[in-house]
Each structure stands twice: as C-alpha cells, then as structure tokens.
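Enquirer: Down below are the structures I want you to see.
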Structure I
C-alpha cells in the first residue's frame, strides 16, 4: 500500500486483536509479529496504542514497540483510565489525587519520546464527564501535569460541543479529536475542527445500538466507500491548517478498522 502525503498519517486504534487473524493477519501469526506485519505488509505508519487505558505503560513494552518499527513510524498513546475515567471518589465526593498516576504514565513514555516516535497523547473523557467549572479546571490541571507533551482531547458528551470548548483548547494548545460515531442525540457530532498543530480524526463506526450492546460489539461497523469519501474534503481542509493530521479507525471488530483505514489512505492519495 502506498503512503499518503507525509503530513497525513492513517492507522487503526489498536492492532493485536484475535479476530484479525485470518481476516487481516495470516491465520497462524504470532502476536509478537503483528506490529511488523501492520507496518510492512498493511502499510500503516502510525498506531494508536489503546492498552495503556487499562494498564499504565511500561518503558519495556513501548521500547520494544519502537524497535519493531521504522524510523518514520509514530505512536499515539491513550491516557490511562486513572487520568480520565476513574478520577472521582464517590464516597468522599472529591477528586482523586492522581499526580502520581500522571508521573508514572509520563515515565512509561520515555522510550517513545527519546526515539521521537510519540505523535501525541490522546485523552478520551467518558460520556459522564460534563462541562462544568470543576471539570474545566481538571482539563487545565491535565495540561499542566503533562507539561509540553502534545495532547489531544476527545469528548463523548455532546454538551462539550460549543465554541467555548474550542477556544479553551486553542488557548491551552490542546488538539480537538474530531469523531464520527452513531448519530445519537447525546453523542458528539462530526465537525472537522483543529485547535492545535495536530489535526485528529477518530472513526468509531455508526452502530445505532451504541448504548445497549457489549463494548466489543459497539464497534461492529464497516464504513462504505461512499461514507468514507464524504470525510475526505474535511480531512484535506484540516491538513492545510496544521503541521500533522492523524486519522484512526476504531471500528476494530473483525478487522473493519484495518480495511477502512486502507481505503481511506487510498482515497486521500487520489487527486481532488
């Protein structure tokens, strides 16, 4: 697969899924060989690491991933849940002191930073994270804890979809994650917008049963070529305004993400 222009990178949210064997990967592939296959055979040059949401990143694991990829390959690391989801002590009715968590998270990133392979950190906030004074203050705290590392915020609740949010992100030098997800009243709508030097697109699929199916099945959706083509103008427009544009497909069920990412890369290579 040819690569898109250097300022636009396309990849998937995760890569080591059992149900990709026999659909995206060879049936007998070993897990340790998946990342090399992802880059060399599938042709992707960027990866969103999602396991760091469930467990803090270790230098050993990220150093190993850096070594398996070429010099131009980049990674996005998703924030640990203790930084975005598990931040409130219900019994004490107070914010949890998670400064140590931030320190451990940043410590794990060192190999990617040293190898210049860290594209940014993605912080995805849950549906129940509403825009209020306390949460806005926490976003500022998040920025301060992460220092000068490139950051992108993803909001799930439509209440954040307002000009005030975009201006706040711009002031703090934080990227806005443009999402495509089911067109349900409570979820964020699709709007190509850049608030930092990073343009960031995340395609979750359009499964209408988003709120009432198991998490794994939530992302069971394959975009049609017609649907993908509709995104191309917005991506190209954003890419003209920023230093780097990152595009990830999170519809990982049965390999749909890899199929759609390859399609999108091809569409972006075509002359407009």
Structure II
C-alpha cells in the first residue's frame, strides 16, 4: 500500500502506520488526514492484522494540524457544502483513528514533540509508550484558538488541574516524557533508539492472546468508559457473551488441558 504522507507496513499480524512528513514534524495536512483514514480502515478490515502501531518519522511525533491548512476563521474547511455531510457534525478527526468504531487495539509510540491534535493519538490509542525525548504541550491558546476536543479528551486521562494548566499555559510550558509517565499519560518511557523495537514487542505480546477476546475487551472498556458502573458492567458482559460463541473461546480451555500453545484463528 503506497501513500505520500504515511508509511504503511504489515508483518507478524501487526500494521505499522508511520506519520511521514518529518520536514514539518509530521504536521497533519488534508492529504495526511485522508491517507491516515484509509490506512486505519485498511488495517481494521485486514484479517491478517491483529494489532496496530502508530508512530512517526524524524524528530517530531505530531504537532497537530498543518498551519497552512487552517483557515483564517480557525474553522475546519470541507469540500462539501456547510453541514452537508455527517462527519461535519462530529468532532474533527485530523490524525485521530476511528477509535469508537474500530475493534483492533492500537499501540502508540511517541518519538518526539507531541502537541495540539497530535494529543488525540495519545488519548485514543490503547497503549501509549514514549521515547525519553518526547515532549507534550498544547499550543492552541498561544495562536488564538480555543483548546477544544483535545483537552476534553485529555481531561479524561490527566488530573483535571494538570490538564487545565497545560491548556492555559499553551506553548510556553512543556511536559517531558518522565512527567507524562508519572501522571499516567504514557505507560512506559524507553530509550529513544529502542522505541520502535519496544512497540513491536508490546504488539507481539498482545498478539499472543486470543484476538477476538482482545477486541472484545478493548470494546468493553471503551464503550463503558463514560457510563455508570452498573451499565458499564452490563456492556462488558455483552461483549463477553458474544466472544464465548467463537471457536477461539473453545480453543483456550482445550489447549490448556492439552498443555500446548493455543492456535488462535480469530473466529
């Protein structure tokens, strides 16, 4: 699969999507938005892909939208008529994967500067690791724009006062990788040179597990995140019940009794 702004590779049941505009720190252009959307959709529907990795080339991870694509009004522009299609009623996607609709887990490996809409990849991925060189901040108020969905999402991950500080300080204060780890924004900090290797190790560990059980677990947690506990439990049990009807659900106990490695089929 060939793109101009994104690298896409599939091996060992892992789809690696690499933002590839290093000359602008991987700022998200309109073309990159389209190519990322296509890459995520391709990985989700490919039976040979069980887990995704999202990372970036060069010294930056993603600084958000390409300034050259931002209109003077600060509004997102569309090719269609205003409010003429459903996506226009939804929060802008930019680099964001369709995390509400997809089932396969995403490992995000942050290699450098991450800010603005780049933070969406942190809050919508399932496991996030960072290079020791990674930094995080939100520049919206420093360029005259409201920090909107990015901070609304981040406020579900960080303590509220920390999120508010990041939003109001703008480009004038950055959070380093170690502080991000301490606050739970990322789950692991690794040596810069080992970032890609470690991301693959994590993805391959996930892939040792039953793929449909992994997807059901991810969906149970995602769908239940904003619900009261009782409703979240019911949603989670619904996904558990669905997976019990699969061949893999039989293979797990069977392989345990036979003292052998399970042979998952994702069916």
Structure III
C-alpha cells in the first residue's frame, strides 16, 4: 500500500488525474491525502469533489481556508467573491451530500506509524500531536453540530492573534482555524501575522515562517502542508514538507509518497 499526499488541488481535476495516473494510483490498495483547498479558483471543483468523495476510505483530507469558505458561502454567511469558482457545486443535485462530506473533515491528521502529520497551513510552535488532534476534533465536532452556523459566521478575522487556553467559543474557534488553515508567519510565542502573504524571505519584523521556529511537533514528526504557493514546494526544512506549488495559478500540482521517505515527489506534467 502506498500513501500519496497532494498539494492544493483547488479544482484542478485534470492535473490531479494525470498525477495519479503517473504513479499508478490504485484506490483498492493505495491512499490519497489532500492537504486542503480541494476546491476554488481552478475550473473543475465539482468534479474534484466528486472524485475524492468516491474514493471512500482511500481518501483523507484536511480542511483548508477555501474549503471552509465554500461551507460559509453555502450557508449564507459569506458572499461569493469575483474570483470564486464554486457555482457548480452550489447548484449540483448532490450539493448537500458533498457539503456534508466536506463538513466532516478534520483540520489536522496524524499518522503515528509513519510519524507524519497533515495540515493545510501550519501549527502553533508549542502544540504537540495530542494537542493538535484535540483542537482539530473540537472544530470538527462544532462543524457537525447545531453550532456550525455560529462557527462559520464568526470564522473570518485576524483576532485573537495568539492562542490562549482560556479562549471561548467564536474567538477560540477562529484562532484555532487560523493556525491550521491560514498561518504563514508567526512569532516564537505563536503570535500570528496574517496580513503578510509574501514569500518566506519577506517576513515582517519579529516574525518568521512558522516552521523556522522550534516547533514541538516537528521534533519527531514530519508535517506535510500546503497553502503557501510562494514556497514552490520547498520550505528548506526537512521536517516541513511543503506541497502547494500553485496549480490554480497556472503552475503545477505536486504529489509525494508519504511512506517511501521524503522527498520522493512527482510533479504533474501537461
């Protein structure tokens, strides 16, 4: 059995299928992990969703900011932006089934056997695997509860900028979500800087790329993540496997084999 992790698909269904064909992906024995942002910006989000859903137990995803944006739009908490490509999903006859499936995803996945974690953006420097799993489960439970609308309505925003255990409800949910799905830069104490979306060498004063800090989780675990296309698949840290190579922006899609050691990767070829 092979486990393959893929970068931000963002509706680039054709590129995904070419990559899977290149490695002879077999859902009867292999697994596909998505590091989030399955949908939006690319042209075939509906087809990408249906394909991954139909993989059943052979698929493992974690939520990205674009996936959460789709859920917020679908429930009327956010308007579609001019650059969104979500209309076909929202009008699809199986829309509710697809959205319920997406809503069941975690924000963080951990494979103890291979000492690998999967997340969309990053993790707080002080969080262990146990802490990440607990906080991910907290949001997963909220999304599948009657509080889902409160969560999605209050999800947007950059405050609070730092995790505190005593945070409650919307503020707590928002900052957990921002670490897992939006972060690029943070301070050593975990304080987030979410306004800057530049490359790693353009860090604001007193901030660094999250993976350049002493990250507790990375002491024994490799973290696979997406979200940051400016890295072009290279964080410079062997414990931080960056997979977003900007497919939705006209570049390529990248896949790596999790259980073959890093960095064994394939880049989609047109």
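Just so you know, all these numbers are worked out from the coordinates, no wet-lab data involved. Since the model is a prediction, treat every value here as computed from it, not as a measurement.
Enquirer: With mean projected area of the Cα convex hull in nm², for residues 49-104 alone as the yardstick, tell me which of I, II, III scores highest.
Expert: Working: I: 4.4; II: 5.8; III: 4.0.
When mean projected area of the Cα convex hull in nm², for residues 49-104 alone is computed for each of I, II, III, structure II gives the biggest number.
Enquirer: Continuing with this model, one more query. Out of I, II, III, which structure matches 44, 41, 33 when Cα extents along the principal axes in Å is calculated?
Expert: The value was obtained from structure III.
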